[in-house]
Structure I
Amino acid sequence: MTSAMFRLGILLMLVLSGNILQGQTEIFSFDKDTSLSGWIANGTGRWEIAANNSIAGTKSLHHAYDNSQAGTDYLFHAYPVVLNFDDTLIWQFKIRHSYLPSSANRWTFYIAAGNPSACMPCNETALAVGVNLNSSDDGLNLYHINANGIKRLTNGTFNWEKSIGTGTGIVKIIRLPNGTYQLWAANAADGLWQFCEEVKSNIIPASCYFGISYTYSSAQDRKLWVDDISINSKPIASDRFRVDTFYFLSSRQLWVHFTAPIDPSSINASSVYFSPSIAGIRIESGCQHILVTFPEGSYDSISGQLHLIRLKSQGGLMINDTILPISRVETRAFDIVFCELMVDPTPAQGLPPFEYIECYNRSNHDIGMSKWVLSNGSTKIALPNMFLPKGGYLLVTSKEANGMFNHLNHVIYELPSGFLNNEKGTLWLSNEKGEVISYVQYQGNYITDKIKREGGWSLEIIDPNNPCGGAGNWTASRSLSGGTPGYANSVAGKNPDRKMPFLS
């Protein structure tokens, strides 16, 4: 028996046994509730606890708003427990949507979110499960929703319309300590669990709230019921409240993310401070992060230490006093370079048939790209809050390609159709100050192979350390799939600039 089969067998026993953790289980069943006290909605009268057509017990949560127009309504609740992402977590709920799913009629269950709203995008990474958030295949999927937009983590192998339809479904999500998520579903009519798929993600989402979002067309409101929401988590160990990651979003903004939600009352001038002291530093906190903003126009580089002293989580855990070494070097021209362009993606050789632009961080430090702009001279694309690690690749591709490059770490699905001219073009990448960091002029005839010039092959830079090498430093990809998005170029090699400068 393979290890994967053994793990699946163990998980099946866990699923069939119900709540299996020796931890704290919170169950939201609406039988005894008479009001939605403690829940946060986007307006009054949007939701109700109703006996009409309940899906569990005598009463269920029901969307109640009679809207004459299409809309989206949501309902969130603060987490009653601190989720322990170092151990096994289990979420489960029942749901009935008495209208077949579509892109205009869909539900989303936010397993973990930083704000009590149906954010798309979200400043802090949210984890959600739903149908047709950014597709129309009717598949049940897990999603990350963050500043980059919606990223589908799974492949939608469980078809909600065919397996559940307008009946009641039961959804269970199991997260293992190694970051593997298991997605399970059952039709309440027979209660037989079906393993949908699994995916691994080491991103820890913000977990201050959970909730439901319902998007509907004008005649399809009031057709959603939810019940028996359960969350099972072992208590978090006292030494597990710590910094998860930190990086510069921009030249002035430092983002510090934690493993659990922060108690905002514990943040003050003596618990979070920078040394050496800099006048005008601003400290702001979110659900699970701290944002440190340095004064405007003061520093080409920032070097020092961020002190986190006696900071508490919402569950009352005290962080071990932590000193973070902070160093930010001013981003210079060509620290990030354009390194691959798919200007004519068809006929596809093995990659999704969409244009893409790949950038590479060739510097020796991570670079925050918040408020950066990608331009072709006539159209500008604003990049979201993000950072690109040293040696990392950023792929910017078509909106229609959403989900097709999710195996890569840094993908933005914002490229409009026709952004790349097949014959020739110019691209600029500018930072938040408007300074040009990277620039390239390309021509389709850089691809000299007649067959490859018919389409489906990318232009790759040979030597990223010679970004101004022009035609002599770009050529057609040698990859059998037509390109190498997110990875080292197939034509990579040394091609230094040996041409002497001259006056013209």
Structure II
Amino acid sequence: MTFDFKNIVSGAGLAAILGLGALGTSSCQKEFIELNDPTRIPTADSYTDSLSIFNGVTAAYSSLQDLYGRAGGPRGIFIFGEIPSDNSYTVTSGERLNEFNDFSLFSDNPNIQSYWLSTYRCIARCNLILSRAGGVKLTDATRNRYYGEVRFIRALAYFNAVRIWGDVPLVTQELPSIQDAYPFGRRPVAEVYKQIEDDLDFAEKNLPVAQTGTNLGRATKGAATTLLGKVLLTQKKYQAAADKLQPLATGSTYALQATYANVFATNNEMNSEIIFAARYTKGTLGLGSAFTTWFMPAYTTAQSTSLLGASFTGQQFNTVDPDLIAAFTASGTTDVRAATSYVLPAGAATTLGYYTKKYIDTPTSATDAENDWIVLRHADLLLMYAEAVNEATGPNSLALTAVNQVIRRSRGLPVATANATVDLPASTTAETLRTRLELERRLELNFEGHRWFDLVRTNRAITVMNAFFTRTGSSVRIDQNDLLFPIPVQEIQTNPILTQNPGYN
């Protein structure tokens, strides 16, 4: 049977997403993935030369736009990482995003189904390369680099999946037919994490330290190391996470940008702070991002023009919650991150909602902006390293130096210069550092898809969110069942050996 990458196979069912029929059209992203014809991806049966393998790796990278947000496709990781948290809320109900906001999710929610399909489409693309590249004439170094790239992407897809759903089907080989997909039930979280660690260990050993020129944006050794550190931290393997992250936290491979706003500037993409990003480019190829308008409230023509340089309609998918603004206010008026984290245009009522400035651009159309989605960056790494050290052994000088760099920049100070006024002192206790890290991660990484997963990882989600609901006068309360999202009912209907997460029908 021949499967054509040019045709996306749609439809529900585990069989569809685990088979090669799930592999769809790939397209180039930025200049780092240039194809002679980006609309033509070879069929599985034509993986016989180096160019077709390169194009297949490109297809795997293209899948990241589905995982992090694609116009006309899945809304992306923010529906899991931000909307359920105290950082943001959604105004729209037509797409059933409100179910994430108030923990009223049903297993037939189309956003859940769409993300599941996209996850396994991405994994299938990676598995195809791992299956076929061994029979193609390539140098060992090139083959292993391609393997490293797709194993990094596969690990990232599974890491998101296991945090969203817990136990998930674990597929690591090409499936030649639909029938071959049916035996795959959910595998224990520990087994999935073992595969993720194996993939990242291989990627770390075989990816280059840096990608430059037309390869800029492809996965690197540092990206694999950082993601592996986050995977270990999430599993509470604190000492292993600290050991993994320390060389990058104390080294010079990556560096904080001098100013917070520069991290997100569209004319400064893949800067010294960016470790890995899902890449987008506006223009005429349909490769732009939609976050600029997706996250904007329903401002007037004049108000949206004042922000974007042109008038666009805000979709209100991911609006800044007043509770995040209150957290910035409580942290002190000198926190320069606030100016990039939210804005209310002149004349707009606060009831319309605040807008995150991290994704501001002037789109060529409503869903065609330049903004990348930053997956991993150095500030995240520094805070993860400090957390890992703190939980493993308590604070030490290296951990405090890491978090103090982030704090200094948040006050507009040089990151490498000690400042007794703002720095956490050597006497900082483990509990004090733990509390401060929770706050710093919220303020530093808001609207980047981390908040909900951070709260779950630190066993703080139920406490923090129920306090938030009480504080805001909401009757919503969450419990242990709300820490995972429902398995799409369409998948269970197609493959009855799949089971549902507790608390969902």
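Worth pointing out:
- Computed -13500 for helix-only ellipticity at 222 nm (-39500 (n - 2.57) for each DSSP H run of 4 or more, over all residues; to 500) - originating structure among I, II: II
- Volume of the Cα convex hull per residue in Å³ - highest-scoring structure of I, II: I
- FRET efficiency 1/(1 + (r/R0)^6) of positions 231 and 415 (r between Cβ atoms, R0 = 41 Å, to 0.05) from the coordinates reads 0.95; which among I, II: II
- With relative contact order in percent (Cα under 8 Å, 6 or more apart) computed over the structures I, II, the top value is the one for II, the highest of the group.
- Structure responsible for 1.00, with FRET efficiency 1/(1 + (r/R0)^6) of positions 343 and 423 (r between Cβ atoms, R0 = 35 Å, to 0.05) calculated and labels I, II on offer: I
- Taking mean count of other Cβ atoms within 10 Å over residues 287-294 as the measure, the highest value among I, II is held by II.
Every read-out reported here was derived from the displayed coordinates using simple, explicitly stated rules and does not represent laboratory data. This is a predicted model, so every value here is computed, not measured. Cβ atoms are built from the backbone, for glycine too; each structure is taken alone.
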